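Chemist: I've put the structures underneath this note.
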Structure 1
Amino acid sequence: MGEFFSFFPEKMIAALLLAGEVSGDEVFARLEETWGPLDYRSGPFDFTWTGYYGAEMGEKLTRFYLSFEALQNPETLAGLKHQSNRLEDRWRLPSGRRVNIDPGLLSLGRVILASTKPADQRIPLGAGVYGEVTLIYRGGAFQALPWTYPDFRAPETLAALAAVRGIYKGQRRALLKGGFPPKS
């Protein structure tokens, strides 16, 4: 019989997509009010990977990759997705969203993104939210999977997530030195 252990806290990330007229500083401030201080912000990068968001958000979109200082219990991912959807509503116009926030969790071995859309490779987490392993870490770098979105395969994305992984490694080391996980 296996033993049950607490999940190791993971690094919260967010892939942020902004319509041209939205102030990034305003969005960053609101995200920090919700999830605490950022410890990494990439970009900005022009989002040219797909036209999927064009009808709703416009053609000039900007991508940022963010991470937050506070580590999260992996069990919170569905709740983080609900929070991100509520945050998106702050900038919503009658024509649609102006901000898209895709929260996820980064561990040493993978990146998981939260989604409200079902797909064969997505696992139900609860409350209408699915989790998808989007990247795995092998051979010293993040590797794409057959379903990985094109923007998550991009060199600038992989570099951003590698930088976040470096931050997380330091945080993880500190937790381990501090006695996490607690001994039973």
Structure 2
Amino acid sequence: MITFVLGGNKSGKSDYAMKLLEACPGPRLFLATGKAKDLSFRSQIADHRERRDPALPVREVGWDLPRVLLEAKEEYAAVLVDSLDFWLYLCSQEAPNAELVPALLEALGRCGKANIILVSCEIGFSPLPGSSEARRFLKQLGRLNQAVAALSHEAYLVVAGLPLALKKAEHGRIQAD
């Protein structure tokens, strides 16, 4: 089952995704894509770590997310990936010519019975950026978010800490309220 959690910066999307992960039975894993490259982001990562259960296994991943996700689904019943927007940015920096988005979509299609929870920023509400590089990233993230939403069984938009259901699974499952 794939669940997609979207929201703006500081919308509460990561906290909501963590509640969904905690509601999943069986062994769980957190895949972190963020790399602290400045003091502000280091602080944000530290804040997220403090709020997580210290017993929850965490792996930091980079552009190799598709491979790691396929490996993780063999060992864990539920996997949370936070976040696709940073992963996409990292891919553009570290492996700009690789076909990583199709590889991720293929990996998601092969996750079987594992509960996969994916977090991403919804940046489509923001003004059009001035630089061509920023516009290119905005378009790439918009396309990635659309493709992941299409594959997902459930999708939520988190605004001001409140999850809005965009897409619900037919057979339902445990939900974080």
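Chemist: 0.8 is what came out when distance in nm of label points 7 Å out along Cα→Cβ at positions 17 and 33 was calculated for one structure; which of 1, 2 is it?
Modeler: On the way: 1: 2.5; 2: 0.8.
Derived from the structure labelled 2.
Chemist: Hey, another quick one. To test your reading of the models, identify which of 1, 2 gives -9500 for helix-only ellipticity at 222 nm (-39500 (n - 2.57) for each DSSP H run of 4 or more, over all residues; to 500) when calculated.
Modeler: 1
Chemist: When relative contact order in percent (Cα under 8 Å, 6 or more apart) is computed for each of 1, 2, which one produces 38?
Modeler: Values: 1: 22; 2: 38.
Structure of origin is 2.
Chemist: For which of the structures 1, 2 does the calculation of mean count of other Cβ atoms within 10 Å over residues 89-96 return 15.1?
Modeler: On the way: 1: 11.0; 2: 15.1.
It was calculated from structure 2.
Chemist: Of the structures labelled 1, 2, which one yields 16.4 when Kirkwood radius over Cα pairs in Å is computed from its coordinates?
Modeler: Working through the options, I get structure 2.
Chemist: Can I ask one more? Given 1.26 as the derived value for Cα Rg over 2.2 N^0.38 Å, for residues 113-152 alone, which of the supplied structures 1, 2 does it correspond to? Let's see the in-between values first.
Modeler: Values: 1: 1.26; 2: 1.39.
Here the read-out was taken from 1.
All of the numbers you see were taken from the coordinates with simple rules; none came from a lab. None of the values given here were measured: they were computed from a predicted structure. Cβ atoms are built from the backbone, for glycine too; each structure is taken alone.
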